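**Q** Next up, some structures in structure tokens.
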Structure I
Amino acid sequence: MIASIQAAIDGGVNMVQIRQKDANYEELINFTNMVLKLVKNTTLIMVNSETPINIHGIAGTHFPEKTDSKTLYSWPQNKIYGQSVHSVISAKIAEINKINYVIAGTIFPSSSHPKGLISGTKLIRDISKEISIPVIGIGGITQNNAMQVIESGASGIAVISSISKYKDTYKASKLLADAIGI
């Protein structure tokens, strides 16, 4: 995992989201601190959690769709907050609640969410017409279909398998960056 993160960073990634659902809080902090040392202020680090995480050096917290982000007003204001969404309604609610960006999907069939509802790029088009915050596409995105996601209105893409399943994760991340013109 650490090697994949470093390769992604070297390949042009601007943000890494740490998502360790099975980790306890101490394990999450330790892993996050390892990643922070690795990136050396070159990449935004977000931590996926149902509550705000306040680890020195991270950019902010990314919330699952089910998280009630109405309480954002009581959270530290110098952080970035993102939220996963699967519908236009959820994206609108996230924006109303002052979330800074949304990650929308599942766009294409995905090995990390094999039973997820596939929305295609229509979800990105529909959400990006309705909200003004950045929309990032996720789910089954590869170098072959990444530009479709951008052309549908996404500000960026989020991937797991398209980098981590390859031995040369640097090359995989570079190919994705090249595919969307960054």
Structure II
Amino acid sequence: MNYNWFSILFRFVLLFSLQVLVFKRVNFEYGLLSYAHIYVYPLWIMLLPFKIPKPVLLIAGFVMGMSVDFFYDSHGVHASALVFSAYIRDFILRIVEPDIGYDLDQPFNIRRLGILWYISYTTLFLLLHLFFYFSVEVFSFVYFYEIMLRTITSLLFSSFIVFIFVLIINPKS
């Protein structure tokens, strides 16, 4: 389990900074777009090494989520959503497992796993994360229509930004 802890920590700081300094301030004010929000911080959990132990993954999700919650003043909503996402990450990875399987000793690499795998993994991960987040945020399924609207619009924008981000940084670990 020799991880490149420096690049993992750098990614944490970069994604956290982008989320609280840039994407927190992005507001769409036009029709259905007013439901859209951009969340890039779940990418940190998505890109952690495949064979990282689950307790470490859950603690990492909690730390990132609480850090974001501090700046969003959201009292644990981001933390609960990211811990949920960290918990189901292995399940999602099993669902979208490529034909070649995962080489657990190799870092996350889009070129090796394929762009279609990456799109399915990102979409499913963000869909579940965002649905859980917006459900906990309102804490009632009375607003199911708004939850779904926020989830879908945020998924479109967040997936696009996350995809661009990964193509730019092309993580190796």
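What follows draws every value from the coordinates through simple rules; no lab data is involved. Treat the numbers as computed from the prediction; the structure is a model and nothing was measured. Cβ atoms are built from the backbone, for glycine too; each structure is taken alone.
**Q** Can you spot which of I, II the value -21000 was calculated from, given it is helix-only ellipticity at 222 nm (-39500 (n - 2.57) for each DSSP H run of 4 or more, over all residues; to 500)?
**A** II
**Q** Looking at structures I, II, which one was relative contact order in percent (Cα under 8 Å, 6 or more apart) calculated from, given that it came out as 19?
**A** Computed on structure I.
**Q** Could you figure out which one of I, II the value 0.55 for FRET efficiency 1/(1 + (r/R0)^6) of positions 100 and 140 (r between Cβ atoms, R0 = 25 Å, to 0.05) was computed from?
**A** I
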